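Nothing in this text is a laboratory measurement; each read-out follows from the coordinates by a stated rule. Just so we're clear, the structure is a prediction, and the values are computed from it rather than from any experiment. Cβ atoms are built from the backbone, for glycine too; each structure is taken alone.
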Structure P
C-alpha cells in the first residue's frame, strides 16, 4: 500500500514538535540561556503558524497527506481546521512572549517552554486528524502538558488547580476512549468521516451505538472546552496558574478542543438534528451558568474562568444545528473570543508584572486603572466589550450574530431566546469589571513602569481589536 507524505502540509505540527526537542537540546548545550528559551519557542511557534499560510492562498478546499488511497486520508487540513491551527500556534507564541520577561527558576524555563511547544503541536495536529488513533493521542498531547504548566507556579493554589485539571483530564480521556471504541463498533471503521456514519445509520442497532458514541465524545471534549457540567476544574486552574498560563488554558487549549470536536461533528451531521440535541442543551446551560457565576465573582481571574464557561456555550451554539455554515460560524466565534481573551490576559499580565500579582486578583484591585494606566485600561475595556458583543467593538457583535444565524435558520427559537437573554447577562458581567476600573485608586498603589515587551503586546492587541472591528472579515474570513 502506497502512503503519500507531504512535509509541507505537516509542517504546522512538526515544527513545534521538533522545536520542543530542540529547546531541550539547546538547554543541555547552553544551560545559561535562561528565559531566552521562551524567545526560541515563540519563534518556532510563529514559524509553525507561517506554514499554515499556503492553506489560505491555495484554491483547494483542503490540504491532504498521509493518504492510503484517493479517498482515505489520515490528515486533512480544511479551511476551518487551518484557521484553528494558525490560531493555536499564534496564541501559544503570544503566551511564550508574555512569559519571557517574568522571572522564574532557570531549571524550569526550558521544560516549561518545551511543554508549551508540545501542547501547541498536539492542538495543531488534532485539527487535521481524521483517524481515531491519531485523534485521541493528539488531543491528549494538547492537554497533559497543561497540568505541569499549572503546577509550575509552585503555590498551594497552583497544586490544587493542577490536581483538579489532572483528575478531569484523566476522566475525560476515559470517556473519550469509550466513545471512540463505540464509534469503531458502530461504524467498523477507524476513520472519522461521513461515509462511515452513513453506513452505520442504515442499521438501526448500529445507529443507536453511534449516537451513544457521539454523546460520550461530546462529554469527553466538554471537559476540555469547559462546558457545563464538565467545568469544575476551570476556576481552580485559572486562579492557581500564573497569568500567562491562564491565557494558555483559556485560549490555546480551547482552540485545540474545538478542533477535536469539529472533526467528529463534520461526520455526524448526516444523522440529522436529533443527534445534535445534546449540544443545544449543553450550550444553553453553559452560557447561563457561566454568566450567573461570573456576576457573583469578586476575583478577576476566576471571572475570566467563568467567562470561558459562558463563551464556550456560544462557541458550540451553531453546532447544535445542521444549518449550512455552522462549522464556520463556530470557528469564527472562537477566533474572536480567542483574540479578545488573550488581549485581556496580556493586560492583566502587564499589570501583574508591574504592580504584583495581588493587584490583579480582585476586581476591586483594578480601581483607578483608567487613571494610572490609561493605555492598559482602554485595551482591557475594548477586549471586554468584544466579549460582550457591544459596540464600538463591532467584531464581537458580528460574531454573536453569526453564531445565532444558524440557530435561527434551523428554527431552534428556544435556543435563540436563551442566547439573547445570556447576551444581556454578559453585558452586566463585563461592564461590572469596566466600572471597577473607573473607581478611585488605592493610596498604596504601586506605579512601576511596565516591561516594554508587555507594553508592545498590549498595543498590538489594541490595534488588532481595532482593525478587526473596522474590517471583521479579516478575522472571521479565516474560517471561510
Structure Q
C-alpha cells in the first residue's frame, strides 16, 4: 500500500517533477527578463514618507540619512518599492515562505544551539508566503549594486548575479534527489564554500566565523554595561550605560517603559517550546535599554534586556517591534493576526537552525519579536568583495536561498520547473542590471529631495 500521509497531497516524486515541467511550459524561465519599473509603483518620496509612518519621529532623519549613503543602502531599505515593481510580473505559480528581503547583506553567520557557526538567510522582517522568484531577483539585483559600490567591473557584477541564479538551480536539482531528511537539515557551515564552488571565499568565511565566535552576550555586557555592587542580597549585577556616540544608538529608558518590556516577557515565554521555557525561566531580568537598529528598521521600537544567569553569566535579549511586511499590499491573500508571530514562524520554517530563544510578545498593543542579541552573529560585507569573491558570494547566497525555499516548496516540484533550463540565469541577470540602474535613479531622486529640504536628514553610524 502506498499513499500520502496528508490526504489530498501529491507525494510521488516523478509526478511532482512532471508538474514542475508543465509549469515551466506555461511560464518559461526566459520571461523573467522583464521591465524593472512597475506601472503602479509609488514615487520615491511618497514611498519613503509612507515608510516613516508609525516610526519614532526623532529617528526618521537618521533613517533617511542612512538610505542616502549609496544606492545599495537605499535598496536595503526599499523592499516594499521592489515588491511594487514585481507585483504583476510573470511567475511560475509556485509559492514559498520567502524572506521578502533577500538582498546580499541579509545573509549572515550565527551560532546553532550546539555551538556551530553557520551561514543562512538571517533577516525575516518582511517574510511572507509569495513567489520564490521575488527573493531570487532581489538577491541578484543586490549583487550588482554591492559590486558597483565596491568598484567591481560591470561584467563581474552581472556574472555574480547570473551565477547566484545558476547556483540556486543546481542546489535545487541536487536537493531534489537527496533524501528528504538530509535536504531539510542541510546547514551552511564552513564546508559549504567548496560544495558550491566558492573556494575563493573560504578565507573570508573563516575570518567572519572566527569573529562571530567572539560575538556573545558576555562581550555585549562587557562593552555596554557597568557593574553595580549594591544588590540587596549582596550579589553584584550590571546595568546598561548610555552610548556616548552622536546620535546615541543605546540609551536608558524610564521605569515605566522598562517595566512594560519586562512584563511582556511573561507572555513571550509561552511562545517558546516547552523545554526552552524551563531554560529562560532560570534567568532574572537586570535592566532594559533602548537600542537604535539598522537601515530598514531605523525608527522602530527596539529594546535590549539584560538578564543574569548562573554565577557571572549574562544573557542579552533583543525585543524588536514587528511591523506588517512591506510585501503585504502586493500579496493580498496574506493575512496575520500578530506580526511578531509571522516573523517567528517564517524564521523557523526557512532557517535550518533558528535561535532557540526566538519568540514574540506584545507591548502597549504593538507586536514585537524577542531573540538573542549578538548570538555569535557575523557577516561578510558584500560591498568590500573583489570581482571573483563577489561571484563566489553570489553562488553561496544562491545556494542558501535554494535550501531555504525547498523547506516550503517540494524540491521535486521546483526542480521540475528549473530542470535543464539555463535561460533563467541570463534572464534574471539582465533584469538585475536593469533593476540596479533603476535603484540608482531612485537613490538620486531621494538625494535631490533631501537637498531641496523636502525630507529631514541626519547622519550617524549604526
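A few comments on the model shown:
- Label whose coordinates, when percent of Cα pairs over 19 Å apart, for residues 239-366 alone is calculated, return 55 (choices P, Q): Q
- Structure (P, Q) behind the derived value 0.70 of FRET efficiency 1/(1 + (r/R0)^6) of positions 127 and 223 (r between Cβ atoms, R0 = 35 Å, to 0.05): Q
- Look at mean count of other Cβ atoms within 10 Å over residues 175-182 for each of P, Q: the largest one is in P.
- For the structures shown (P, Q), distance in nm of label points 7 Å out along Cα→Cβ at positions 335 and 383 is largest in Q.
- Structure (P, Q) behind the derived value -23500 of helix-only ellipticity at 222 nm (-39500 (n - 2.57) for each DSSP H run of 4 or more, over all residues; to 500): P
- Cα Rg over 2.2 N^0.38 Å - structure with the largest value, from P, Q: Q
- Which of P, Q yields 2.8 [distance in nm of label points 7 Å out along Cα→Cβ at positions 15 and 407, calculated]: Q
- Ranking P, Q by distance in nm of label points 7 Å out along Cα→Cβ at positions 55 and 327, the structure that comes out highest: Q
- Computing relative contact order in percent (Cα under 8 Å, 6 or more apart) across structures P, Q gives 31 for structure Q.
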